[in-house]
Every structure is written in structure tokens, then in C-alpha cells.
Structure 1
Amino acid sequence: MKVNSRMICPVRQSDGSWTTEVKEFEEEIPDLGRHSMICNKCGEKSYPECRKWCPMEKEHESKS
């Protein structure tokens, strides 16, 4: 599945200071049949056991 993503990237300015800019890109995420897109993107081989220790899974559960 193709998804459009955004990433904040650091950029050095001409005066030597730093700022950020948002870059958009398209990426292909395989459909591994998992419960969320982030799990499909990760591709951890120990799925679904990895859900017990995965920091992204814990963050997802805390928002529910």
C-alpha cells in the first residue's frame, strides 16, 4: 500500500543556525495482515509477541 508521509528534517541555515522543515514523501508499506499500519511497516518477525514490549504499541494503547 502506498502512503503519503511527512517527516520533520533539520536544516542548517546560511547563518549557521538550525531550523526544521517538513518534507513529504510517498512510501510503500507491505500488507502483512497485522492489526496496524505501523506494525506492517516494522515487519518484526516475532509478531504478535512483540506487541508486549513494543514502545509504539504501548503508546497506541495509552491513547485508547
Structure 2
Amino acid sequence: MPYINIRLAGTLTNEQKQQIAAEVTDTMERIAHKPKSYVYITFDEKPHEDWAIGGKLLGNNK
């Protein structure tokens, strides 16, 4: 049973999450031959200030 965690800085709309979930699930079915009902996806959205790249917080780069 695939478990996929999509982690990102910022937020997505429910419509964006639905589209991503559908496409990732379709990809797992097509390539990994996993039934759609077996694919679990979570979205882990974090504020920009909780992420740093190159030693700088993303929240400071806005």
C-alpha cells in the first residue's frame, strides 16, 4: 500500500490538492500497478517561515 506525503512551503487550494491527488494516484496505478484504492496521499503544508534554503528562511525572502 503506497503512502505518499507531499510536503510544501505555503498552502494549496482544495481544488489543487484534488488535482494533485488524482494525478499522483493515476501515476501510481499506471506505473507501479497499484490499485487506486491502495494509494494514500497526505499534504503537509508548512508556513514559509518554517522552511530555510541556503541558510535563509523563506519567510524573509518575500
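Rule-based calculations on the coordinates, nothing more; no lab input. This is a predicted model, so every value here is computed, not measured. Cβ atoms are built from the backbone, for glycine too; each structure is taken alone.
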Relative contact order in percent (Cα under 8 Å, 6 or more apart) was computed and gave 24; which structure, 1, 2, did it come from?
1
For which of 1, 2 does helix-only ellipticity at 222 nm (-39500 (n - 2.57) for each DSSP H run of 4 or more, over all residues; to 500), calculated from the coordinates, equal -10500?
2
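I have 42, 23, 14 for Cα extents along the principal axes in Å, calculated from one of the structures 1, 2. Which structure is it?
Numbers: 1: 49, 26, 23; 2: 42, 23, 14.
This value belongs to structure 2.
Between structures 1, 2, where is FRET efficiency 1/(1 + (r/R0)^6) of positions 34 and 50 (r between Cβ atoms, R0 = 25 Å, to 0.05) highest? Intermediate values should be presented prior to the final figure.
Working: 1: 1.00; 2: 0.20.
Of structures 1, 2, the maximum of FRET efficiency 1/(1 + (r/R0)^6) of positions 34 and 50 (r between Cβ atoms, R0 = 25 Å, to 0.05) occurs in 1.
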